[in-house]
1. Once volume of the Cα convex hull per residue in Å³ is calculated for all of 1, 2, 3, which comes out largest?
2. By the measure distance in nm of label points 7 Å out along Cα→Cβ at positions 124 and 156, tell me the structure among 1, 2, 3 with the highest figure.
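No value in this document is a laboratory result; all are computed from the given coordinates. Being a predicted model, the structure only gives us computed values, none of them experimental. Cβ atoms are built from the backbone, for glycine too; each structure is taken alone.
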Structure 1
Amino acid sequence: MSMAVSIECLRKIYRGGFEALAGVSLEVPVGSVFGLLGPNGAGKSTLVKSLLTILRPTECRGTLLGQPIGHRSTLSRVGYLPEHAKFPEYLTGRQVIEFSAGLGKVPAAMAKRRTGELLERVGMADWGNKPVSTYSKGMKQRIGLAQSLVNDPELVFLDEPTDGVDPGGRIEIRKLIETMRAEGKTVFVNSHLLAEVEQVADHVAILTKGRIVESGKVSELTSRGRHYEIRTEGPVPPGIREKFATQGWEVAGDRVSIQAHDAGPVQPVIDALRAAKISIREVKEARISLEDLFLSAVNPDGKEASR
C-alpha cells in the first residue's frame with residue numbers, strides 16, 4: 001500500500017524544554033481520509049505544521065508524497081486549511097481564493113476556472129464577490145476550504161474544517177471530503193468532532209501528550225468491543241437469567257448481551273428465548289464507538305478529560 005505520508009520519527013521541543021511531539025510515527029495511505037484526533041494541546045496542529053515546514057521540527061524522518069519531508073517543490077501538490085484561518089477583511093471570497101492560487105503559482109487561466117468551480121462546490125457562489133468582512137464564521141471557513149483546493153492538490157490537510165459551520169454545512173463539507181477521496185485525493189483531517197470523523201474517515205490515529213496511543217482502520221479499531229444485543233418484551237425471567245449467566249451471556253432487565261465477532265453464538269440465545277416463549281423485539285450488532293475508544297485512549301484512568 002502506497003503512503004501519502006510516512007513518518008518514522010517526528011519530534012518537536014519548544015524553547016523551555018516542552019516536548020510537543022515525542023517521536024511520533026505515522027502512516028497515511030494514498031487515497032484515504034485520515035483522521036487525527038486528540039485533546040486540546042495534544043500536538044495535532046504542531047504535527048501538521050511540522051510536515052508543511054511552517055514549524056521547524058527538532059527531529060524529522062519520513063516522506064510526504066514520496067519525497068523527504070520538507071522537500072519544497074512537493075508542497076505545491078499539497079493543500080492546507082489552518083485552524084482559525086483568517087483572511088484580509090477587505091478582500092472578496094473570490095480574491096482570497098485567487099490570492100492563494102497566486103501563492104501556489106497556479107496558472108492564471110486555471111486559477112480563474114478553479115475559483116469559480118470551488119465557490120460553487122462550497123456553496124459560496126452567490127457571495128464570492130462580497131468582502132470577507134460581511135461573512136459569518138462558517139462562510140469564512142467555506143472560503144478557507146476552497147482556497148486549500150485551488151491548486152488541485154494530491155494531499156489536503158484540513159485543521160478543524162467544520163469549525164463554526166452549521167449542521168447543514170457540515171454535511172456538505174463531509175460530502176465534499178468524500179468526493180475528494182473518490183477523486184483519488186488523500187485527506188488528512190484534524191478534528192474534535194469524533195462522530196463526524198467516524199462517518200468519513202478510513203483510518204484514524206489518536207494523539208495525546210505528543211504520542212500516538214492508537215492508530216489503524218476505523219472498522220478494525222471499533223470492532224474490538226463488538227457484541228450482539230437481544231431485547232425482549234419485558235425483563236428476562238430469573239430462571240432464564242441464571243441459565244444464561246452460566247453460559248457467559250450478560251442479562252440486564254430486558255437486554256441480553258453476547259460477546260462475539262459473528263452472529264453464530266447468538267442463535268442459541270434466540271432458540272432458548274423462543275423455547276421459553278419469550279418475545280424478542282430487537283436483535284442488533286453493537287460496536288465500541290470512536291468516542292469511547294478516544295476516551296479510553298486519552299484517559300485510561302477514567303478521569304474526565306478535556307477535549
Structure 2
Amino acid sequence: MNVCVTGGAGFVGSHIAEAWLARGAAVLCFDNLVTGRRKNVPAGAGWFKGDIIAPEDLDYAMEVFKPEVVYHEAAQMDVRKSVHDPLYDADNNICGSIQVLQACVKHHVRKIVYASTGGAVYGPPQFLPLTEQHPINPACPYGISKHTVEHYLALWKDLYGLDYTVLRYPNVYGPRQNPRGEAGVVAIFADLLLHGEPVTVFGTGEETRDYVFVSDIARANVLAATAGGGQIMNLGSGVGTSTNAVLQHVADAVGPGEPVVKREPLRPGEVTEVYLDASRAEAILGWQPTIEVSDGMAATVDYIRNTGW
C-alpha cells in the first residue's frame with residue numbers, strides 16, 4: 001500500500017511513517033520543514049519538500065506517488081500563536097486542509113485520516129472524561145480551525161465519496177517532540193532539566209491533561225486506515241495527569257537534583273482540565289494505549305539525552 005503523510009517530517013507524522021514502513025508499506029513524507037525536521041524522516045521513506053497551501057506541490061507529489069491513504073498531520077498547532085495570529089492559523093489549518101482534500105479527490109485517494117485535537121475542540125469541559133458527544137466550544141482559534149476541517153471531511157465524503165476517519169488527539173509526547181517549541185511540555189521540561197535550567201509552570205501546576213505516548217498514537221493511525229470510515233474518535237487514556245506530576249516524572253528520569261520552578265499565570269486559550277474517553281476507538285479500532293506515563297516520559301528523557309535536538 002502507498003501511504004502519504006503530510007507533516008511527515010514532524011513529530012507524530014514521522015512515527016506514523018515509521019509504523020507503516022515496519023508493515024511493508026511504501027511511504028511518502030510531505031513537509032515544508034517550517035516545524036518539521038528532515039532528520040525525522042525515517043530511513044526507507046520517500047521525501048518531498050512541499051507546502052499544503054501550495055496546490056501545485058500536492059498535485060505533483062500525489063501524481064507521482066499515487067497514495068491510497070493520506071494521513072493529514074501538517075498543521076499550525078501552537079495555541080498561543082493561533083490567538084496572536086488567527087489568520088495564519090486559519091490559512092494553514094483550514095485553507096491548507098481544503099487543498100489536501102481537493103488533491104485527494106483529484107488523485108483518487110481512497111481514504112484520509114485526519115489529526116484533530118481532543119484538547120482544543122471541546123473547550124472548558126462540562127463533564128469528564130470527554131466523549132465525542134461533548135458540546136463543541138473551542139476556547140482558541142486553533143480549536144476552531146481543527147474542528148472546521150471535520151465538517152469539510154464529512155461534506156467531501158458526501159460530495160465525492162472520499163472516506164475519512166477523524167482522530168482527536170490527547171497530549172501526545174515522546175521521541176522527536178520539539179523541546180524548543182511552545183507545545184510539548186514533556187520534551188520542554190526534559191530539555192531544560194537536562195541542561196540544568198529552570199522550568200516554567202503556567203498556572204498552579206494542578207491543571208491536567210491526557211498524555212499518550214506517540215507509538216500508541218501511531219498504532220491508532222495505522223488501524224484507522226481500514227476501520228472507522230466516516231467516524232470521529234477520541235484517542236486518550238481517560239486519565240488526567242497534572243503538570244506537577246509530569247514535572248516529577250521527568251525530574252525522576254533526569255536524575256539527582258531538585259528542579260528550579262518558576263510560576264506564571266495561565267495563558268489565554270488554555271483549558272485547565274482535559275482527559276478523553278476513548279471507548280469508541282476501542283470498540284471500532286480495537287485500540288487502547290499501552291505505554292505507562294512514567295515509562296513513556298523516561299523514554300522521552302533518554303531520547304533527548306542521547307540525541308540532543
Structure 3
Amino acid sequence: MLLNQNTPHIPVLYQEVIQSFSSVEEGVIVDCTMGYGGHSELLLKNNPNISLIGIDQDQTAIDFSTNRLKPFSQRVKIKKGRFSVVLEEILKEENNISGILADIGVSSLQLDQKERGFSYESQTLDMRMDQNRDFSAKELVNGYSQNELERVLREYGELRNARKIASVIVEKRPFESAKEFSDAITPFMPKNKKIHPATLVFQAIRIEVNDELGELKRLLDVIENSSLNHAKIGIISFHSLEDRIVKQRFAKWAKNCICPHDAFRCECGNNHAIGKVITKKPLVASKEELQINPRSRSAKLRVFKIER
C-alpha cells in the first residue's frame with residue numbers, strides 16, 4: 001500500500017495497521033486519534049465495506065482530515081473531543097463497532113509547527129493538543145513547585161537526575177519560549193547521540209499537560225466496561241510507560257482466573273477473559289518504514305480481539 005506523499009503526516013506502522021484490521025469486513029471502526037487522517041484513509045481504502053468514526057481534540061487536524069476524507073464522506077463521521085469521553089458516547093449509540101484504533105502520541109505536524117510549542121526551537125511554550133484548554137506547558141514550567149516538577153520528570157521522563165533538572169528549572173524560570181527552556185536545561189541533560197538532549201524533559205511535560213497516560217487508562221476502562229464483542233482493539237504507543245499500560249491491560253483481559261495468587265483452588269469460575277491477545281510481542285516498524293519515517297522507530301502496536 002503506497003502512502004500519499006503529499007500529506008503533512010505519515011501514519012506510523014501503516015502496514016501493520018492494515019494487516020491487523022484486514023479481517024474486519026463490516027461494521028464501524030473507530031479511529032480514536034484521527035489526527036491528519038492517515039490511518040483513517042488507509043482503513044477506508046482497504047476495508048471497503050466498513051464505516052469509520054474519527055475522533056480528535058485538535059480543530060486543525062479535524063479541518064484537514066475532513067477535507068482529506070471527502071472521497072469517503074458517505075462512510076465517515078468526525079467527532080471532536082477527548083477520545084475516552086467521545087468513545088463512551090459512541091459505544092452507547094452504536095451497536096456494530098467492529099474495531100477500535102488509537103495512536104497514542106503527538107502527530108508529526110504538531111511537532112513541526114513551531115507555534116504549537118512542541119519544538120525545541122519554538123518561540124512559544126505550549127504543548128497543548130487541545131488549544132482550547134487553559135493549562136499549557138508555560139503554566140506548568142513556571143508554576144509547579146520543585147517537588148511537583150521532580151515528580152513529573154521522574155514518572156513521565158524516567159530521568160535519573162530529575163531532582164537536579166527540577167532545581168535548574170526553578171532557579172532559571174520564568175520561561176517564555178520552548179527554545180529558551182530547552183537551552184536552559186540542555187547542559188544538564190545526559191548526552192545521547194540518537195535524540196535531542198531535552199527530549200525526555202519535553203516528553204514528560206507534554207504528558208502531564210495533556211494527561212496522556214490518564215487518558216489512555218480511561219480509554220481502556222471504557223472498552224473494558226463496555227458490551228463490545230467480536231471487535232479488534234489496536235493501540236499504538238511510543239514509549240515504555242504507555243506500552244506497559246497497554247500490555248498489562250491486555251494481559252488482564254485475557255485472563256480467565258482472577259483468584260488471588262495464593263488461592264488454594266480457583267473459586268472465581270475461571271471464565272473472566274473477554275478475549276485474546278493477538279500480538280504476543282508488539283509490532284514494530286519495518287526497515288523500509290524506518291527509512292521513510294525515522295520517527296516510527298519507537299512505535300509499538302499491540303492488538304487484542306474481544307470475544308466475550
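1. 1
2. Structure 2 gives the largest value of distance in nm of label points 7 Å out along Cα→Cβ at positions 124 and 156 among 1, 2, 3.
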